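Below are structures written as structure tokens.
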Structure P
Amino acid sequence: MLGMHVGIDFGSSSTIMYVDGKGIVLDEPTMIAVDTETGIPIAIGNAAYTINGRTGENIEVISPVQNGIISNYTMAQHILRYYFQRLCGNSIFKPTVILTVPSGATNLERHTFLEVAMRAGAGRVCLVEEALASAIGVGFENNALSGRFIVNIGGGAVDVSVVTMGSLSVSKSVKVGGKSIDEAIRRYLRRERDILIGPQTAERLKICLGSAVPRREEIAVMANGKSGLDHMPITFEVTSTELYGCIRERLDVMVRGIKSVLEITPPELVGDISENGIVLTGGTSLLYGMKRFLESETGIEVFLADDPIYSCVSGAATIVRDMDFLTENGYSFKTVQQLS
């Protein structure tokens, strides 16, 4: 097939692209900054992330993918079009795209992903579930009879699935992820300490101090924000103990979703999972103590993927290099002419 072959993980937090023959060529925040009066984009990706929280009312920074699902069609299309143009330049051939989507996406949501990618410039698009792509990315064999349990904790959602024989047996998406932890930190500081912080500060505090289990030794960092009383700049100290308390509710939602999938999994596959363990992928799986937290809650051994941030796009890359996988497993490409 002529043209570029691209695998895309279009997530709530970041957009990661793989190009056949080149490897991972792009990893940038799924963000776009627009002029509020004209609606014209002024920054995308890293540039939009840099100005997020630093703009006036005339500029709005938008994350068009929320909880793993496209929530702003137009802005999502702007982002993908911009990246396709960067990758393909003046090529007359439109790219062939493998696009990962949440396992729990509805038919309407899946159609939106298809349409956005095609209107943005893709020639043909095939949707593959994130869980299946992640399973391939971490090395699960497509023809393995044994059931494997994979938990992909991303920025916007937790994708929980049981994979067997190259297909999904059971799957569910829980609409809570790394971004909801950031928001929990912001709400806590505003409610308990009258301190206002931006999204970048919240993310930094999560990375530095956040944990899924209590730390043996408390640590603290200094951060900058704004007083909620007089709106003046303020420098404050926050501890790991404070943040553990405020994000635990979000973690409990995650683990309830994971347990709900185990509850509806056939007994034979549950036996396989008990023997094989749970494989953890996604950027939020790197939160301190997440592996121990899930082991204590489920009673099942948990393994962190070797490269959890890129597991999903690595699976898409494998599929890009072996298109026979799609036909063998009932997947098909769509073109813009086939959209209804």
Structure Q
Amino acid sequence: MKTRTNSRIIQAVLAIAGLPVLLGTTLPQAATQPPPLRLGIIGLDTSHVLRFTELLNDPSRPDHVPGARIIAAFKGGSPDMEQSATRIERFTAEVRDKWKVELVGSIEELCRKVDAVLLLSVDGRAHLSQVKPVFAAKKPVFIDKPFAASFRDAREIVRLARESGTPFFSSSSRRFSAEIEALKNNRSYGDVLGAITYGPMPIDRTHPDLFWYGIHSVESLYALMGPGCETVTRTHTAGADVVTCRWKDGRIGTMRGNREDRNYGAIVFGSKGVMSSKDASEEAKKAEANKEARSGYYGGVSAVVKFFQTRTPPVSPEETLELIAFMEAAEISKARNGAPVTIREVMQQVSQ
């Protein structure tokens, strides 16, 4: 009753002032909508900078993600890394000129201007040093793939986050892609007994093999299987890698990284049947036709904004650490000509 009375008073004032009155509008409710969160970017050397900014800052897009807006960025960059050095100026120019994002001279300055941070630097080696001032400022932070370039760095990031009481989460966008979400949520196959994921896996000299691009398929595997990997075995060839893991409950998960093919996909083996990501995605599209118009980054960006709003990560630090240990175990297995390597061994080596 009070809200309705206030609405009548406001509309009467508008009429006296000669302003248009919108009948049926509950203005006090509209006024309670919180303003968009102010986000800052660290690292302008990845295409994710452009894709994230488009989704957040362009409300005219059919797949616009509301609730946050990128307002500032710290350029960053890694001169010894081709993927960074050859693209950073182009991405910086577009963010600055097209999207009017303010460039700042330090991460500390960035943190003073924003509510939360997107650490998007393409070089995982830089993430530990770059996230330290963010934790010092106690700003929630999303750390893009790869979370780090080693398990040692990953463990230190988690330690610093806990020490400062600052929430973070890290993930590949593939974890939240329409295809993986559809497969994960389609329970017609029953309980997940095992899974295979696959995708492109070029290798960069600056990172351990899976950390650079194989992480997309590893994230997809964990999205479907959940944490609990125990023993990792890797087969390496010039054209592809196959990494198989035995879970603690006896299930088996496998990821395949292809050097040339650019397609992604997944297959779940369930208690009631087998389903591919393609089949699950087609079923989901029939139920929600507008998904075809959405960017492949829509799910990931939506998860990031929700995290900033709630401060609850959709992927736990423990799962992220296990995922990094999975990839480092695969690197050790390669060095040992495909011998099995346990997750425990990776964690114990770093602890020494």
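Comparing mean count of other Cβ atoms within 10 Å over residues 62-69 across structures P, Q, which is largest?
P
Given 18.6, 57 as the derived value for Rg and Dmax of the Cα atoms in Å, for residues 46-213 alone, which of the supplied structures P, Q does it correspond to? Derived from P, not from the others. For percent of Cα pairs over 38 Å apart, the highest value in the series P, Q is held by structure Q.
Work out which structure the value 12.9 belongs to, where mean count of other Cβ atoms within 10 Å over residues 54-61 was derived from one of P, Q. If you can, show how the numbers build up before the last one.
Details: P: 12.9; Q: 16.5.
Source structure: P.
Read the figures in this text as sums done on the coordinates, not as results from a lab. Computed from a predicted model, the values in this text were never measured in an experiment. Cβ atoms are built from the backbone, for glycine too; each structure is taken alone.
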